[in-house]
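Q: Below you'll find a set of structures to go through.
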Structure 1
Amino acid sequence: MSQFLLISGTFYGAWFWDKTIGALEKYGHQGRAIDLSGQGQDQTPLKNVTLAAMVNTVVAALTELPGPVVLIGHSMAGMVISAAGDKAPELIKMLVYVCTFLPRDGESLLSIERRNPKMIVPKSMTFDADQTVGTLMSEKARELFYHECTDADVASACARPRPQALSAFENPIHLTADRFGRISRVYVECTEDHALAIEMQRDMIAKSPPADVRSLPSSHSPFLSMPNELAAVLFRTCESVGLRRRCGGNVPAYRVSLDICTDCC
């Protein structure tokens, strides 16, 4: 059994993961999702929200769970889980990136986003007078995030967005080889993503290669559109990476949708 800690991205909160957690539990795993600072039901004033505050929230949650933990981040949360990995690698079994930002040392979310050939999300936001808080345009939400989701899921999601503190986008992160670098990393790419284009996902993968890459034919929100398939990928990823560890790393990395490596079985 593995313990999963799931972190949502910009504008939303822990409720995003309810369906996926339910599906993971059918595999005998345990899952918990938390709100980052200023997101979901967290009441931190947006002026006090920083990337460091978000990282501290994740590390605090990690210390409360039986570990080491499989830490999963979506969208913006890729920055957060990476920094948490460098801060507390002893608490983390694996980092899993679900159609998310995969940073290198010294990069910020904005520095990565500027490489995006389809930089749509910033153009779909309005900003306060100080340019410190961004809000998603409601009419853009479905096409960006939920174009494969049911009407009911879209209605539920669009009823709960939060403004986003932009300081978390601007802060670069520091990653070290002896801490962050010792954690196994897996990337789950979503090929039909309209918010973080697949070209951009694969550019990040090429620049910072994870141990494994999985692929889903999903929008930016696989936890809503295909939670059972996402849970299967997460489950089988943990199993296969564990197999490669036990066999001394001789099983090659591979790109699949739902297949599991059986080279060691």
Structure 2
Amino acid sequence: MTESSTWHDGLRQDMLLGQKRLAVLVDPESVPRGDGWLDLINAIQRSQATDVFVGGSLVGEGKTEPVVRALKDAVTQPVVLFPGAPNQVVQGADALLYLSLISGRNPDLLIGRHVESAPRIVKMGIPTVATGYMLLGDPPLTAAAYISHSLPIPMHKPELAVATAQAGCLLGLQCIFMDAGSGAGTPISRDVISAVREAVDVPIVVGGGMTSQTDLDSAWEAGATCCVVGTAIEKDPEVLDRLATDSLRIRPQG
């Protein structure tokens, strides 16, 4: 990013150029302690990850800001808030994904929490990216589906995902985040990602259930601009050493 550009500017530029991004999702509720936390930070810094997302479905009060601060002190990648609730909106991040759960019918996550958090965000001056958040997947339900009180879009109904993404874009959303949920058994299918990619002209972020290079390549080739990996790295930070290694798709850092 240059001094005058925003994180979203870079994301959109990468979409237009066909360059790809890899984000590491750090859940403040699940970060390891002691040397484990240092190992995770070091793994992120030496990896080809382009971004670090911070957030989770259920994070205790006061746990997000120390994580953001530690990451900003230690890694060169942009740190982006991925908040599951207003208490995860904290100072210090490079950007904030302002999530609206457009795949569900829970008014609290469509606009309610936005009203609650907006004055805080404006006061902090955090650059925001209006993001249409879409849960997709088949049973069993993930933590994100349970906490959000919403049913995910069935994976075999790409037309519903397309219509939902199109509605979000017509409402002026700047990004679509398609998520299978943390710890999902399978990632979002290539067919669904491809269908949404053909239907909208905003960056697509895809997360949930991706544990291998094959998963990343499939999502990138289908049209995702940014892939997000979280649970697999929580279990083993060294997974990062094997992801996107020498990939010709990923955007160079810097």
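A short reminder: the numbers here are calculations on the coordinates, not readings from a lab. Worth saying up front: this structure is predicted, and the values here are computed from it rather than measured. Cβ atoms are built from the backbone, for glycine too; each structure is taken alone.
Q: Compare distance in nm of label points 7 Å out along Cα→Cβ at positions 46 and 134 across structures 1, 2 and report the one with the greatest value.
A: 2
Q: Which one of 1, 2 has log10 I(q)/I(0) by the Debye sum over Cα atoms at q = 0.20 Å⁻¹, for residues 38-165 alone, as calculated from the coordinates, equal to -1.17?
A: Derived from 2, not from the others.
Q: One of 1, 2 was used to compute distance in nm of label points 7 Å out along Cα→Cβ at positions 14 and 30, and the answer was 1.4. Which one was it?
A: Traced to structure 1.
Q: When distance in nm of label points 7 Å out along Cα→Cβ at positions 126 and 230 is computed for each of 1, 2, which one produces 1.4?
A: It must be structure 2, since only it matches.
Q: Something else: Hey, semi-axes √(5λ) of the Cα gyration tensor in Å derived from one of 1, 2 reads 27, 20, 18; which structure?
A: 1
Q: Of structures 1, 2, which gives 0.25 when FRET efficiency 1/(1 + (r/R0)^6) of positions 86 and 214 (r between Cβ atoms, R0 = 30 Å, to 0.05) is computed from the coordinates?
A: Answer by label: 2.
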